[in-house]
Structure I
């Protein structure tokens, strides 16, 4: 088993790079099938969010370059385009990375719980695609348990802060009193739900929710008395919005410069706060050039979030200690699986040798050989056949390797100094 985690995130790659390598829901299954169809990949899962795109693999070869080449090629990127942005974590490093991601320690918002839900969804998608097996199944289940332990045994979840919280706080800095503002929420996922919750708690009650399917927006509408529209209806309602928060999985921008310009004319240039949390972006970057527009992306929220993380430093230290111990625990299991496979192969080999010796002995017995003589011959032959391969291998090694191997043999067979005389 050779575990590898690689990808890029908000700390290693800017938004314009991250949005080039996202995996939309419509291509995830295809990508997993293509990835695991290669002879060097036994298992794979993909996590793709606004802050990270990562692939977790079980390799049956030592070469780590092929999955990374595939990743670049799948998105139509030249390998050097991603140079300096990608990180790789093999073996125990991969285990630690996944546990840190699940526990919220690798997030822009330290300790935020949303990434755990995203990781669970990535695992579910991979299972449905048939791309996980014994190693990744165990790793994901272990990561979910560790995330729960971290949240239960540290203060990491106290003083809640999230991208949605930071967005609402930023809106408050711009407008002051939010109770008289109107918000247009585009999308109906978890981040938008959290934004709606924080906005409502801040006194804002006039909400418009735009989503591709109206059914998914019904829950928000009922909770916050929001007005629901389709994505196609957005241009007709843009002039009503003082605040726009967008988080969809659209591969192309939903809000174009000309649409915002038209809305600003109708608003008589009253300012609009626009927060684009989506990756790829939902709002054309050129919108930020317009007067009376305050356009922010998810990367712009980091300084606000950092102020709220200081209280979590001790919790992070405790969480890292839990994770370090759990990495050792998981790798003990991985190593035990390697031992089981080796022992099974050794037993199978011994049984094949025994079967050959037994068949030859039975043939001689049928021809009238004396049983006592035959038993002695079988014992001698079986001993020679079992001992010959490791003996020949030992004799072929150089002095340094031979000494290391001899120590291992003495340890495996519990040979004492008296046995060696």
Structure II
């Protein structure tokens, strides 16, 4: 039984290569079926995200090249184009790699938690299709346990390392609970969308989305139960905002010092938290001179992010120690599978002997022998039957000078080393 992982990620392949081998949700089930249909793998899970595509496979024979060929053929990409970006892990290295991926140690953003949900989705899809069995089910389930332990025992996910997350964390430091606050988000790009998501998850009371294109603002506002306005309407609503976060592609400032001064006056000097993520800046730097305004630039947030990254890197060292221990546990379980068949055979032989000897003992009682004689016969005969083969083998091992087998028997039967084997 062999375990392999085939993959490429943001560290080994540029996006133009990654997107060529990405499995869309619509094609994923077909791909899993196709791999098993061609008997290339006995079990398979496909993990496909924007940053990685990985195939986790149990193989009964070496079909690694055939799987690479299948991957190229399935996505209509040449071996020559794919191979320089492809990594292949086997056995213990597969276990360690998956555990690191699940814990966010192999992510573009160290310690990010989204990958764990993506792994769970990949496993659920494979289970529904029927392409997993004992080995991959155990491997992936244990990866979830490892990720949970790392999250619990380390600070790997405790510090924000994205601009959006850092901005929301700073807002929480100023206002505490965001439940009673209103946020004005200027722009509707990826950063603002992520910021809106974080604010929504932290129970923000009200959200206003301002964008040059009102339709895009409405789409985003609808998703988070917000209110959409144009950039020209910002002065009318600015005084409502406790939090202002701006990220546009504007070449000129959108908020002037005069605009903010008017809003502060209307707010009766209640504090405003502002984050200008844009380059060039959306908010005039002079706004930061105003009382009751806490203005942060993207550089300020980067300082927070870098400090938090250092914190995560320290936590990652502890996470690696946890992973080392859990890899050993998994490999111990996996290795134990090899002896299961032997144990079953041993038990079957013992049960067969027990049934035969118990039957003979009952016949003795039926023929008039006392129960005590039958019990004595049963115990004596069963002991001799079970011990005969091991004793014969041990004597032969000693005769042949196979000391390792004698020592193994002493350990197996928990015998004292100085006690002679008879």
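What follows draws every value from the coordinates through simple rules; no lab data is involved. Keep in mind that this is a model prediction, so the values were computed, not measured.
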Kindly point out which one of I, II the value 111, 52, 44 was derived from, the read-out being Cα extents along the principal axes in Å.
II
Could you tell me which structure in I, II was used to calculate volume of the Cα convex hull per residue in Å³, for residues 38-285 alone as 171?
II
